[in-house]
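Below are structures written as structure tokens.
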Structure P
Amino acid sequence: MDFFKKLFGKEGEKDNVEAQASTLAVLPEEIYESATLELQDVIAPSALKIGPKSINLGEKIAQTFFIISYPRFLSDNWFSPIINLDKVFDISIFIHPIDTSLMLRQFQKKVAEVQSQISVREQKGMVRDPMLDTAYQDLEGLRDNLMQAQEKMFDVGIYITIYADNEFDLFKIENEIKSMLESKLIYIKPALFQQEDGFKSVLPIDTDILNVNQKLNSEPLSSVFPFISFDLTSDRGILYGINRHNSSLVIFDRFSLENYNSVTFAKSGSGKSYATKLEILRSLMFDTDVIVIDPEREYEFLSDAVGGRYFSISLSSDHHINPFDLPIPHEGETAEDVLRSNIINLVGLFRLMLGGLTPEEDSLVDRAISETYAIKDITPESDFSNIEPPLLSDFEMVLSGMDGSDSIVQRLVKYTRGSWATFLNRPSNVDINKKFVVFSVRDMEDELKPVAMYIIMHYIWNTIRKNLKKRLLVVDEAWWMMKSEDTASFLYSIAKRGRKYYLGLSTITQDAADFMKSPYGVPIITNSSIQLLLKQSPTTIDLLQKTFNLTDEEKYLLLESGLGEGIFFAGLKHVAIKIVSSYTEDQIITSDPSQILSNRKAKEEQENANLTRPSATLS
């Protein structure tokens, strides 16, 4: 005590010191707690202004409505257009059960009132009122169902809060929703001077503050079922992307449809090759063999990453395909069927190579092909597993011995002895017995690209028929094949016959106009159960709208879509889709030139590091 007296001069100041000490001890803890952020601090807007018709939430304006009236009958999925509206909005549905015994007492009173009104009108000799008769029948029917426990009654409140950047956009969304609902005789009103209560009622906190309810029985209430957004989510398949309507996953198995084909239309740079490579990568994980015809060398890195085979087909390439190769007959086929089919395909190839044939030349070429096979002892009775197919030079030799073949031989020489001989006049030396195979025709001259793609397709088709496996054939930039009737016809025949061999054909093009000009363009589309439309050019959108029966909203969605966004059709369903990938997938499939260059540089640096790394030796 004496110590404190000497220190402060007053005994009572001891208590003040103790109080200050405890305050200083608590102060750091209070400062720390005041600096911590709660969830509400993070999600709260920077400012809030409540008006009679709307609420300003930071940079957004919100307005809440409630439904005040329903028609006598509610159709199934009447709420679907609102839920699937491509706008930013929130919906809250409150369902309050009502005690059945209480409702029966109210019904008894209401039935008596209606019956009394009908009796009074009859006594006065007035004309029968159909509305009163209908109301009496409805009340009686509903009362019977309530007594038999077939129906229950509920107080139902449906509130909708819409969001916009400004008053004009808010007005447009309001009118759009009103017109949709009023066309079904359903009416809404804004929560005037109750916007705060309306907004709180729509928040996911299960509190009906607005409390504007209408009575509905079980049957019409079931039509308000909210989970009716368009979706394409199945139990098996691969992930194609995200549903832009409701952020659900678009998971689908192309091999579960009536055919396994798909078409992809998109303008250059909109992500069509990216989406295709992503599908390939994910399909490989589900035991699907994939073969790609690559016109721009976009699939080389993907082939290296998954351990596939990459063949570069060009005049200077070491890889050759002999168009006279014959497949082993499949179960249910005869050697005669295979030989005849191959001869027909070869006639189409020579039409393409020689710039067309007259009817006389066509007949001559057909006979020459049969004789070319005959000189190698290949007949409809031969065993195709032990044959040596002829070469193009053999065909030229047979043809030169026929009358009237001079013109054909002169045009054929450049493929057998001229500058193009290295391309066709060689035995086949490619093997596509791998999970992933790519044929690149980038280095092939443009004049020969349709011929090269036709020969590659023919070789792939013959190989596919040898054994039954789940396969996907991807034809990128398919408009090259649509330039000629013979190549387009062959592509269409694969689209029609592929299902028999468990083959899905994926056709990709950026030039929709050229694709549609071909008489086989639309048939290929109709024989494709999956269609993917990404961002489109204004010059082709009208043609696509007519072909795919797009609405105006879908048309503008395709015009305004971002990278990897569009519409995904599968069977009778279609959804707005956004293609998404993981970081690892993106590194493998990217089409961005700068990213590809960076990946190649990293690969070269890794290879150089491996070469310069000292090897371990045993002493």
Structure Q
Amino acid sequence: MKKVKKVGMSIAWFCLGTLMLHAQERKGVTIEHLGTNNTLVRITEVGKYLLLPIQDNGEEATVNIVADGKQERSIVARLATSKVDYTVPLDLTPYRGKQVVLNILTTQGRNSVREAKQDVCWKNFSVSDTYDATNREKYRPAFHHTPLYGWMNDPNGMVYKDSVWHLCYQWNPYGSKWQNMTWGHSTSRDLIHWEHHEPALLPDGLGTIFSGSSAIDHANSAGFGKDAVVAMYTSAAASQMQSLAYSTDGGHTFTTYPGNPVLTLESEARDPNMWWNEKQGQWNLVLAHALEKEMLFFASPDMKKWTLQSRFGKDLGAQDGVWECPDLFELPVAGSDEKRWVLLCNINPGGPFGGSATQYFVGEWDGRSFKADTDAQGNVPTKWMDYGKDHYATVSWSDVPDGRRTVIGWMSNWQYAAEVPTLQFRSANTLPRELGLFKDADGQYYLSSTPSPELEALRDKRMQYIRQLSVGKRARTVALPTQNDGICEILLEMDARRATSITLTLSNKADETVAMTYDATKNEVSFDRTRSGITDFSQDFPSVTVAPTHTTDGKLNLRIFIDRSSIELFEQNGRLAMTNLVFPTAPYSTLTLQAEGGNARVNKLTIYSLQTIF
């Protein structure tokens, strides 16, 4: 009798324990394990967000969001298995008043349900009315645009409307690696300070939201309303196709066009960039035929029905990677009444120093086709917009007044973008830049790229001002600002005179260095970040990049922006641009100048401390 009673008690406790393990209450959720790779998370409390626990190097799980029995969305997240690196918010407000269940499918193999239950994510889901996006990253830039959290790559849908700069971007709201492509959205009135908004475009039944552009439809040609902001983007699922969305509130919120997709092809094509052709009274579109490594040009009266007009690029320029993120615009040539057209073509891989980069072509556009200029040998030369490792997906804002052509890029490289030493967020944008054209001694036209004039408002105090400094083999050192983690702007006018080279070295107390060398004999500037700080997260990160100066008189005026994790170097007239990430363990505190082959002269050295944008 006692044995039976004991067995009965054991069975009772076993059943109760099974039920307790099967349905675990956790901070506003109930966890129900259905098998080794399937778990339900039920929302049991009302709140604005469900906080998802993420492990950056974890396996991807599919999270199906079910409301009142209907699947609303599906996202991919690297749910934490052994540790929680950070949390990301899943917005619950669209499902208020409904019963919400997450049906989660994991990919990692488990031998038993008991083993699957040990994943730390199940103990760390929680419902909250707030999400703390306060910066917790040592290397978050102090004056560059970044997402509040999550992964970011290409800038998208950039339009200037009602004195507001709209910047959308490829965004993963659910982790700091590429996935769940959405259009994040930020705005600025000064190109310096950015306000973050709700996403502009979310994945839908046609796929995730890849790159694209926006333009103002002043004549209501599409029927969405006069002065509507119309976005065209790539819907990406099993195939890539082009879709529309429109905004009637100045670009703040978008409605998806119910007739999507508006353009389909039999092969992979993406990143539509459209503009209004005033002369022909129609819309033009350039689309990256990615794997074919060419650009396709279309025309439309209403943005809905597109006709292929021409192709450009087969076997031209850099061909080592896919072609992406095109842009086409006309620019005046400095010092003349001439104008030329410029076609931006971002390529990955195949950049001049490995990985991704922005090439461009200068030529003629007749409203139907683009013809690139050739060199003296009759070849179409390969030209690069920026000679650093970390400048990609560069495109321009539409509808900017005063004839400005203002661009911004993604400040990273596909070789290591997912591995850089940050977790809360990954990637920043470059500084905004103004584009122009100049004609060099070789008869070729080249892009100039200068920091946008609004950026001068970042300057705080003039920390150094030195004139007529002789520089030779003996090192001359200058202190850099220490406030705000040493962020600063350096302006340097120098004359090589008898020297064959001049080297500017940034260094810190950890003996980490960045060496920027002007070689007066080769008319080149090099940037060495092999000892710049943390470099071992990727074998492709330590590097030396080299850029032509387009000068032959031994004189060079440089403008250098140093942020917490990046350095952007420009020649004052924009004939040189070089963007490189750096991750020093301590801020660079000293600038050292040395010359080889003879004495050089620094005519003027000015250093400004800069304000943060936070």
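Where a number appears in this text, it was derived from the coordinates with a stated rule and is not lab data. On a predicted model such as this, the values are computed, not experimentally measured, just so you know. Cβ atoms are built from the backbone, for glycine too; each structure is taken alone.
Some notes on this structure:
- Origin of the derived value 81 (percent of Cα pairs over 13 Å apart, for residues 45-116 alone; candidates P, Q): P
- Computed 2.7 for distance in nm of label points 7 Å out along Cα→Cβ at positions 253 and 341 - originating structure among P, Q: P
- Answer label among P, Q for the case where relative contact order in percent (Cα under 8 Å, 6 or more apart), calculated from the coordinates, equals 16: P
- log10 I(q)/I(0) by the Debye sum over Cα atoms at q = 0.06, 0.09 Å⁻¹ derived as -0.36, -0.77 - corresponding label from P, Q: Q
- Mean count of other Cβ atoms within 10 Å over residues 413-420 - structure with the largest value, from P, Q: Q
- When log10 I(q)/I(0) by the Debye sum over Cα atoms at q = 0.13, 0.16, 0.18 Å⁻¹, for residues 221-396 alone is computed for each of P, Q, the one that comes out at -0.95, -1.14, -1.22 is P.
- Computing helix-only ellipticity at 222 nm (-39500 (n - 2.57) for each DSSP H run of 4 or more, over all residues; to 500) across structures P, Q gives -13500 for structure P.
- Source structure of the calculated read-out (percent of Cα pairs over 25 Å apart, for residues 357-468 alone, 31) within P, Q: P.
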